[in-house]
Structure P
Amino acid sequence: MEQRTPAPLVEKIMTQFARLTGLSPTSTVPRRYLWTDAFAVCNFLGLYQETGDRKFKDLALRLVDQVHSVLGRHRRDDYRTGWISGLDEEEGKLHPTQGGLRIGKQLKERSPGDPINERLEWDRDGQYYHYLAKWMHALNRVTKVTGDFTYNRWAIELARTAHAKFVYAPSSGSQKRMYWKMSIDLSYPLVPTMGLHDPLDGLVTYSQLHATAAETPEQSTADLEAEIADVTDLCKGKSWATDDPLGIGSLLSDAFRVAQLIVKGYFAGTGLLGDLVDASLVGLEAFAKEDSLDLSANYRLAFRELGLSIGLGALDRLPALIERNAPPFVKEHALRVRINALKNYEALKDVIDKFWLQDWNQEAQSWIAHRDINMVMLATSLSPDGYLRL
């Protein structure tokens, strides 16, 4: 049963986030971080849809502009200036995602000749593929809510740029791979290994953008067929299972997104949906055995657990979606059985949300150190439709 959270609680969290990060009132040096801001855009859109209050739509659009003007440009402490795409000022405003978008990390990126320091790399700037995919999703949600296809076009331009730079063939004739992290200007890899779910992020997100673009004749040439073919090949034979709560939540959210795309006529059959359900079940079984939710707040990372909670919110909505749109799923009895097995873990959502809503847990250093992302993902978990609905 879907449980709705009163808008005032989510509004309170998101209003505080806007104030703390320099969105509203506007700061001359706002604090922008791509992953957090992608969820925040979706949260503001969700509040707008739930309340009808235009101020939330305005905050979403203002945040998009601020992200592009901050993370689409070189850092303030960089000798380089202007758009990271290299476009001039006016062209950059028209195509703000054409050079990708910085992560927004505190430290400058590693130079090509510098040795890798794994600890420092987590705090260094650059570009993450999975963060870019989250921003593509957020831009697409703006189009779906406002009807303005400019945002879908920007998302597709970002997809093409990211795909061209992150996806590569190690040698002639070998299967392509993806870099996990690249430099700000996308000229060299910072972390050459491939993220576990990056090809999956690409496949689901590209398909979502493609489906939206097909809704208007003006976007009919903005297809991603070649990129979709690439990531489809990258996904072949991959195992998506993980015991990381954020990763499990991502799989569950993707399962709901894939089911929505199946209803729209994308994805032939339910094979990918079944794979995501199976991987989620393996992950939840492993996570439940760890008993990590019994630890104190100082030994837990809220945003990772809240990622799982958001995914469990998607799971809560999945059976109803299937029942309302029976034809694509009518012969999928085995899939329904596996989804029902997942529902044995739904109670974890309430445990996670209640824990991180407690004031004393938000006073822990583990919360304070990641306050922005924790706040936004808590708000998403409490009211996930702005993020989950395509």
Structure Q
Amino acid sequence: MRHVIIGAGAAGIMAAKTIRSCDADAVIVVVSEDRFVHSRCMLHKFISGERDEQGLNFAGEDFFREQDITWIGGAIVQKIQDDAHEIVILREGHKERIAYDKLLIATGANSFMPPVGDFRQAKNVFGLRHLSDAQKICHAVKDHSRILVVGSGLVGLDAAYALLERGLEVSVVEMADRILPIQLDATGAKAYEALFEKAGCQFYLGKKASQTLMNEDGMIHTVILDDGTELGCDVIIVAAGVRPAIDCVAGSNIQAERFIEVDDHMATTAQDVYAAGDVTGRSGIWPNAQKQGQIAGYNMCGMEMKYVDTYAMKNTINFYGLATLSLGRGEVQEGDEVLLREDSRTYKKAIIRDGVLDSITLQGDMDYSGIYQYLIKNKIALPEEKDVFHLNFGDFYGIEADGQYIYA
């Protein structure tokens, strides 16, 4: 059996591992635009200079050799010809055709560039999704000091943090009234805002980039906000979301509009073609992508398995020594019980819905954190008269009786 995997990210690498574990004799080929296997979660460490390309490799230096997998890096998949069971790639200026028995599309997602002024045309505007993006940013900031980051989610703040570490002048524009608006509430976000400002970062909150002024050399030198504020800049990093990378499926029988459609087995609408990870439009956190890759790998080997999204949304944040764990959806609905606890060193917030823990934020104190993802993803009723912020596995017998858990 010949398995071809497009993409060497979390989903693609996990699928390759799974296929090899199921079939020692299978031919496995991994094709990727990337020339280095890397974790996108670590790209800021490359920008700051803390790690080089090899230091971002989450699979292991000898992964492909040890697993007897052929890796074709630096290749662009131009077309998937599912009727012929082959893909067409472009590598070093030459077209090649690669046949497959089973195909997995794990191409991930690309940075979304909003249609603001000349953002999409300018030479000094970058996203931050791939190692190639980080490499371009490092080259661009060598001779420049004024950096503007648009968006203050995790990617935007990772970029800002890395560039502040390099001693550069960093400003961040965020349309929400706080930084990290998806991950944290106002209290949790304020602690990081103070730390970044102490490091020299300037924030423009509740504002949008509206217009740009570009020189004849194709470089934007000024961004104008919606309130008329003008910000001078040399390099712009846009962290305004992502879009699934689906260009390679154009003209095929693979159904895709905004993302590739898959069933519970991670199978697409084309025979013998599967998809996993961000390209499917499902939850984009790392464990989900790995689980999808694993399920796809099993099914590609004929072992019927279904993907069930049981992971609670999880974000771990750590800037300037302040750690935060955010689990769950974090949105308060009518009827929810909200518990808060705050002192000079810690901030904790729990949202309880119908007697079940829906979300929790722990900032500054990670004690007892291991239990919470288990409680959220399994929707286990909380024990009465127990301090939610000090639960541990010892509070549960772990025995289910008539659908209910018995508590110690």
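Points worth noting:
- Highest-scoring label, criterion being distance in nm of label points 7 Å out along Cα→Cβ at positions 154 and 282, among P, Q: P
- With helix-only ellipticity at 222 nm (-39500 (n - 2.57) for each DSSP H run of 4 or more, over all residues; to 500) derived as -18500, matching label from P, Q: P
- When FRET efficiency 1/(1 + (r/R0)^6) of positions 178 and 266 (r between Cβ atoms, R0 = 41 Å, to 0.05) is computed for each of P, Q, the one that comes out at 0.70 is Q.
- Looking across P, Q, the calculation of Kirkwood radius over Cα pairs in Å that yields 21.4 traces back to P.
- Between structures P, Q, the greatest calculated value of percent of Cα pairs over 18 Å apart, for residues 10-145 alone is seen in Q.
- When distance in nm of label points 7 Å out along Cα→Cβ at positions 18 and 242 is computed across structures P, Q, the figure 1.8 traces back to Q.
- Structure with the greatest value (metric Kirkwood radius over Cα pairs in Å, for residues 98-233 alone, set P, Q): Q
- Comparison of P, Q by distance in nm of label points 7 Å out along Cα→Cβ at positions 162 and 250 - largest value held by: Q
Coordinate-derived values only; no laboratory data. This one's a predicted model, so the numbers in the text were calculated from it and none came from an experiment. Cβ atoms are built from the backbone, for glycine too; each structure is taken alone.
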